[in-house]
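Each in structure tokens, the structures are laid out below.
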Structure I
Amino acid sequence: MSFTGFGVVADAGLTETARRAGADHVEPTIAGDLVARDEPGGTGWVLAEPYRGERFPSFAVLVPGDLALLTADPGTVSEYFTSVMPIVSSVAEPGATIVFGSGTARNAPEGMSTAEAHERLADVVRTARDTATASGLRIVLEPLSRSETNLLNSVEETVAFLDAAGIGGGGVVADLFHIRNEGESFEVLRAHGGRIGHVHVSDPDRRPPGTVDDVWRTFLEAVHDGGYRGAVSLECRWSPDPDEAEREIRRSLDLLRSVPLRA
């Protein structure tokens, strides 16, 4: 058995292009795309009009960068999740996955110890998990490169963080872009295969697979060897020209589907 499907992380403007290119699924971005302020300067959130009537199996970019998760009032953080999760659920397939990356939002401020940052982030992740679960959704935590955040930069570190905090009910994202940036061994994916909850693929600098090299093949093999059989999403920078973007996405999907994987 291979993966359940190959899709594309896309905003509203790229959704139909990805579908025409043959994506098995589209993974919308939440902050700044799927949800919008209820009015200019408002404090509430509404579903962006292009998404009405749609259904998606996964979502990315959970938190806007201006919501400082580790220093904001916990009530403000909780209110964001409580407001946004039902909106996401309204366009989600049952049990849909939400990727919790949001590096800028989860940065630890200067002077905060790693222990305190982990404690505060653990509270935030629990809140996100619980509000997601109440809406029939599932949170998976994404390790991000140090260029994007100063907390949880590797799969190994993220697994250890979740275990130390006793946070269950989710998983860890294996994103090739970040794994390569951090120089993490693919053996980690085999060792922690049961903890992988979602997968993102790209070449360096978020270019489409095959643009730079074929490391993405080895990555998919390692993820598969570890036992992961869920969905795989391309998270890439595509051409601004819709026709060229469609060709790029189709070619990338064909490449991913061409990888021979052991049963």
Structure II
Amino acid sequence: MAEEQLDGSKDMSFWDHLEALRQGLFRVVLALLAAFVVLFFFKNFLFDTLILAPTRSDFFFYRWFGMETGLQLVNIELSTQFMVHMRVTFMCAIILCCPYILFEIWRFIAPALYQNEKRATRRAFLFASFLFYLGIAVGYSIILPLMVNFFDGYKVSEEVVNTISLNSYISTVNSTVLLFGIVFEIPTLVAVLSQIGLLSRQTLVSGWKWAVLLIAVLAAIITPADPFSMLIAAIPLALLYGISILVCKPKREEPEEELEEDKEAKKEASA
């Protein structure tokens, strides 16, 4: 029943694809579960060394820019600390297993690709993994401490004391870090759109003014609206746009000889 493809693999039926998808999902869930169980027992490292580090003034970002912070977190619900432990562990398991998840996605779609497409797709997934971790690092080490420093010191009145709950802080950490991990996948999306001919390098270069405006707006949205914070947030976003230009293919131009031949052919047809 199966016909041989150019790469020597066999056609797969719908049920074969469904079985491959089921096995891939099972392996991903198993990897996440294993990572979750291991990380669950490293609670002190996860919280004291990583998650809660931006709440202290000895965090490297504050030392570099001469900032001070002393965010004091409180817990107001009985089960919150345990649930936060579970949420943070699961988030860290996802971050840790991201390359393996991308590998399983690639392994699922690889049988439908030719050899040259497999090589290009493999490089794209490796590039996506690198950018994801780069985005996580930027969100954690730059954007998060900026937000903590600003909102901890911001008051509508001196009579109102900031009392930050643990749940609120963890939600901010999760959304900020994962958001930047996803945002840094933009060059990968640009590369894919470029490969299928929907986007060219010339388009990105010609639209740099709109890109600067969009970057400024995004920097103002994701950070406190002060010039220093916006500048710090805008720099990695601008670098991201530059990377997108580099990975985008230039528009294919027809040789001049072909254009002249087309013009002559049109003249002859009109005559």
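Summary of computed values
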quantity	calculated
Read-out FRET efficiency 1/(1 + (r/R0)^6) of positions 45 and 205 (r between Cβ atoms, R0 = 35 Å, to 0.05), computed value 0.65, structure in I, II	I
Identity of the structure behind 17.7, 53 (criterion: Rg and Dmax of the Cα atoms in Å, calculated), options I, II	I
Origin of the value -22500, where helix-only ellipticity at 222 nm (-39500 (n - 2.57) for each DSSP H run of 4 or more, over all residues; to 500) was derived from one of I, II	II
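We did not get these values from a lab; they are worked out from the coordinates using the rules stated. The shown structure was predicted, so the numbers you read here are calculated from the model rather than taken from an experiment. Cβ atoms are built from the backbone, for glycine too; each structure is taken alone.
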